[in-house]
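Scrolling down, you'll hit the structures one after another.
Any read-out appearing in this document is the output of simple, stated calculations on the displayed coordinates, not a laboratory observation. Source: prediction; values computed, not measured. Cβ atoms are built from the backbone, for glycine too; each structure is taken alone.
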Structure I
Amino acid sequence: MSTLLPLVSSPFYSYEFPTRHRFPMQKFRYLVEHLKQQKILSSHNLYRPGRARLDVLQQAHSEQYLNDFIHGNLCDKQLRRLGLPWSPGLVTRTLISPNGTLLTAQLALRHGIACHLAGGTHHAHRDFGSGYCVLNDLAVAALTLVAQKKVQRVLIFDCDVHQGDGTASILQNTPEVTTCSIHCEKNFPARKQVSDIDVGLLPEVSDDAYMQAVCDTLLLAISQTQPDLILYDAGVDIFCDDPLGLLNVSELGIRRRDAFVLQTAMAANIPIATVIGGGYDDDEVALARRHAIVVEEAHRLRSS
């Protein structure tokens with residue numbers, strides 16, 4: 001088996017976007033550049049996803065919502081809830097990204113581990129977008145693989161600082177997929193959904209207490225579900241200086257978390273696909289380096 005770590009990305013992920021907007025749209029480009037500089041990403045291990053088919057997206061989303069979004073027919077209320085300005089560039093990246101997570105999951109099933117340099121849009125619900133998330137790539141990938149009988153059980157292990165409310169809602173009646181969210185209880189969204197496993201942390205939780213929660217929860221989730229695949233949302237908005245985070249986890253704490261999750265999956269011989277999730281630092285270069293931590297840890301394990 002090749003030691004090269006499969007990485008999935010698209011040049012369309014970062015597009016022309018309002019510079020003063022809260023969402024750091026250029027972080028995807030900076031992430032690719034950083035991993036190239038680190039010699040972790042090259043033409044030999046880069047996989048480029050295409051646009052997802054509508055029937056694939058309809059595994060998780062309603063046809064009406066998809067059509068309204070693609071053709072720019074969302075109303076002002078829907079756009080405010082989404083939090084992103086509609087544009088053809090947004091449509092292009094949005095229709096590719098869920099396919100990127102699906103491709104990453106397929107590569108993980110083949111190679112044991114793979115990383116998507118985007119994804120984790122867990123606030124998107126079946127028929128509306130929310131919190132900068134248009135389509136729910138985690139739900140799309142899980143439901144598609146189950147429908148294709150590529151897997152029998154999937155664990156979505158979501159460590160973004162915000163609860164994966166859209167994922168929980170879409171998958172609430174899907175016993176083949178276990179949703180697990182470790183998040184800051186007092187953070188967005190105000191109205192939480194019910195995941196299969198929810199761990200709501202108090203604000204200002206720091207490294208050791210956070211790691212204890214991650215360790216206990218992951219081991220419990222694996223024991224209960226015995227998954228054929230883990231989809232891991234490695235959000236870095238848990239970082240102490242993230243403006244939308246409210247937790248107090250250091251960069252070393254993020255690295256400890258990612259290393260533990262990846263090592264635990266590999267030790268149990270469970271394929272794992274990672275997505276980058278949330279992160280909102282105004283310094284997008286520093287943010288991209290933070291997002292790179294999960295990829296660096298995967299590369300280290302893959303190469304050892």
Structure II
Amino acid sequence: MPTALPSDAGTRADTARAFAPAGVGNIGVGFDLLGHSIDGPRDVARVRRIDAPEVRIAAIGGDAPGAGSIPRAIERNTAGQALASLRAGLRLDHGFELELEKGIPVGAGLGGSAASCVAALVAANALLDAPLPREALYPYAIDGEAVSSHSRQGDNVAPMLLGGVVMATADRMIALDAPDWLHCVVVHPDQVLETRRAREVLAEPYPLPLVVRQNAHLALFLTGLQRGDAGLIREGLRDVLVEPRRAPLVPGFAAVQAAAVDAGALGASLSGAGPSVFAWFESRAAAEAAAPAMRAAFAGAGFAARAWVSPVAGPRAEVLEAD
């Protein structure tokens with residue numbers, strides 16, 4: 001269980017560890033707008049308050065694929081840049097030393113870069129003389145995430161900060177109701193897809209009728225969430241804008257999506273930029289039953305894959321310990 005800082009002890013911790021969960025960005029129809037966290041892989045950050053007015057990265061470890069490729073230069077590291085942005089924004093006269101333990105694969109479409117900066121911010125926040133509310137951490141998290149994505153959107157960091165399903169605008173995080181019966185499967189193949197490459201295929205303009213159709217799907221999806229109506233969610237969870245352009249970048253995607261739908265999914269699409277694929281189901285039992293078929297579909301395309309089953313209303317980042 002996370003260990004909260006004592007509010008009446010009159011002392012401040014010098015070191016804190018925090019985790020941030022993986023997540024599903026976009027949720028298909030909500031490009032750069034919607035996301036949800038999952039109970040699955042996570043990143044852990046250990047942050048120490050130091051007297052020097054700077055941010056240092058002392059170590060990057062963990063068993064996640066790609067962890068060794070993460071840069072240590074502050075301006076190129078999402079967690080490092082998020083802490084630097086926090087220091088500058090609050091005009092702190094002290095600094096932070098950071099250690100990252102990567103549990104989320106790099107380039108997986110699971111929000112790994114976002115999780116690193118959120119975990120670091122939540123840990124550092126616990127060390128402040130006056131810790132900030134989650135909403136106040138949001139702009140610093142976006143500053144950090146932008147290092148990786150080269151764009152500014154909060155559909156990954158916001159669900160990690162708040163938990164569950166979140167609508168993320170340029171300056172607001174809005175938690176959305178998600179029925180507790182909603183569960184997801186997230187399948188990660190042994191592939192890597194850089195976010196920048198996945199964004200390049202979206203550069204060409206879209207015809208207005210297609211944008212209108214996507215907006216209708218988004219409206220149906222959001223209404224279905226609010227009402228707890230599986231039929232509306234199913235009707236709305238169909239991405240006609242981003243998925244068709246990105247799907248060719250993920251070998252096996254069509255087969256995985258078909259396996260999910262055949263197993264009763266309300267919808268299935270790319271998680272974030274891919275290559276991971278998510279699917280929503282009306283129960284945990286249905287999700288657990290579908291996971292092997294989705295993994296097998298990736299295997300049929302020549303890729304080993306791992307699957308996680310989680311409530312759609314997943315956890316938020318939390319402090320694990322502070323002393």
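Overview of values
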read-out	value
Parent structure of the calculated result 18.4, given that mean count of other Cβ atoms within 10 Å over residues 147-154 is the read-out and I, II the choices	II
Structure (I, II) behind the derived value 26 of relative contact order in percent (Cα under 8 Å, 6 or more apart)	II
When FRET efficiency 1/(1 + (r/R0)^6) of positions 19 and 107 (r between Cβ atoms, R0 = 30 Å, to 0.05) is computed for each of I, II, the largest belongs to	II
Origin of the derived value -10500 (helix-only ellipticity at 222 nm (-39500 (n - 2.57) for each DSSP H run of 4 or more, over all residues; to 500); candidates I, II)	II
When distance in nm of label points 7 Å out along Cα→Cβ at positions 203 and 291 is computed for each of I, II, the largest belongs to	II
Origin of the derived value 26.1 (mean count of other Cβ atoms within 10 Å over residues 227-234; candidates I, II)	I
If distance in nm of label points 7 Å out along Cα→Cβ at positions 11 and 35 is computed and equals 3.6, the structure in I, II	II
Ranking I, II by Kirkwood radius over Cα pairs in Å, the structure that comes out highest	II
If FRET efficiency 1/(1 + (r/R0)^6) of positions 75 and 115 (r between Cβ atoms, R0 = 30 Å, to 0.05) is computed and equals 0.25, the structure in I, II	I
With Rg and Dmax of the Cα atoms in Å, for residues 91-186 alone derived as 14.1, 47, matching label from I, II	II
Distance in nm of label points 7 Å out along Cα→Cβ at positions 59 and 99 from the coordinates reads 1.4; which among I, II	I
